[in-house]
1. Assuming -3500 is helix-only ellipticity at 222 nm (-39500 (n - 2.57) for each DSSP H run of 4 or more, over all residues; to 500) as calculated from a single structure, say which of I, II it is.
2. Here distance in nm of label points 7 Å out along Cα→Cβ at positions 13 and 109 was calculated and came to 2.9; which of the structures I, II was it taken from?
3. One of I, II was used to compute relative contact order in percent (Cα under 8 Å, 6 or more apart), and the answer was 19. Which one was it?
4. For the read-out distance in nm of label points 7 Å out along Cα→Cβ at positions 37 and 53, a value of 2.7 was computed from one structure; give its label from I, II.
5. Of the structures labelled I, II, which one yields 0.99 when Rg/Rh (Cα atoms, Kirkwood Rh), for residues 29-100 alone is computed from its coordinates?
Structure I
Amino acid sequence: MIEPQRFRDVMASFPSGVVVLTAFGEDGLPRGLTVSAFCAASLQPPLALACIDKTSNTLPAVQHTGGFTANILAAGREELARRMATKLTSKFDAIAWRRPTSPIGGPIFENDTSAYAVCTLRDTIEAGDHWILIGLVTEGDHRESVRPMIYSRRLYDAIEPGP
């Protein structure tokens, strides 16, 4: 079996989008964490999947509300991505966000995303030290003019527009 550090290095070579998963806790307060494992799983029905660490403070909020919001971060939002990767309780201070239309899902970042998807939790699959969350996308939008951020080899970058 591959050593953990080598596995991290191998996986870090695969560029991914930067997503902040959000949900509301039982106390009604927002919770969130940065993830790099998020993708479409199906077009019909519209399903997305995300991976979340079993020790995440956001996981109980996802379970409580029965859903989550995937905020696909815009280029240049490295500070927000790093902040949401911490266990700070004040992560949402000074961040503009709004509630989704439905009671399922979490805060939608108003100024920091290139797109978002609100998902109703459909299934969870245990995968080692993580859970794979499969969500039915019930709401979403994108901003065509805002470039998404990518993460590769432990560096944040932007997808540059084509010719």
Structure II
Amino acid sequence: MTLDFRSAFTSCCSITPLHICAEFNCVRSAEALLEAGAELDAPAGIDSDGFGGQTPVFHAVNSIVNYCRPVMEILVDSGADLDLRLKGIVWGAGQPWETLVLDITPISYAQCGLYAQFHRSEQDTYSNIGYLYRRRYAAELRLRNVPNKYLQPG
């Protein structure tokens, strides 16, 4: 079963119920779906340019006000593929803020929270990146730069 609906953020075309849980932080539903055997790394639809194919974890790693962090942790704890590399994702498709992100993994997609048009806090973004990095590489990530810090006054 796949579903389609318009989304202001990560594309919701040809997605599964688990993608919806990840997009909207439906913790109990995500747990029930996984217990019932839902495919953890089911790909979303791919558009005519070959972009998309994201798994549910992509919807949770970069959510507004970090709302979907609990489902992100459930998916990662369940073994979500953090190495999956996609050709690209169109974020905010059809919106004035539409952004094409190329050659993307869940960790690099989490970094997109630092883009101004994504309106995510740096603290939440770095927290997610650090969590995902620890889970993927079993090591702490030492931040080497703060994007755009040089642009800030003072």
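1. Of the structures listed, the value fits I.
2. I
3. Label of the originating structure: II.
4. The correct label is II.
5. Source structure: II.
Every number here is computed from the coordinates shown, using simple stated rules; none is lab data. Predicted model only: the values in this text are computed from it and were never measured. Cβ atoms are built from the backbone, for glycine too; each structure is taken alone.
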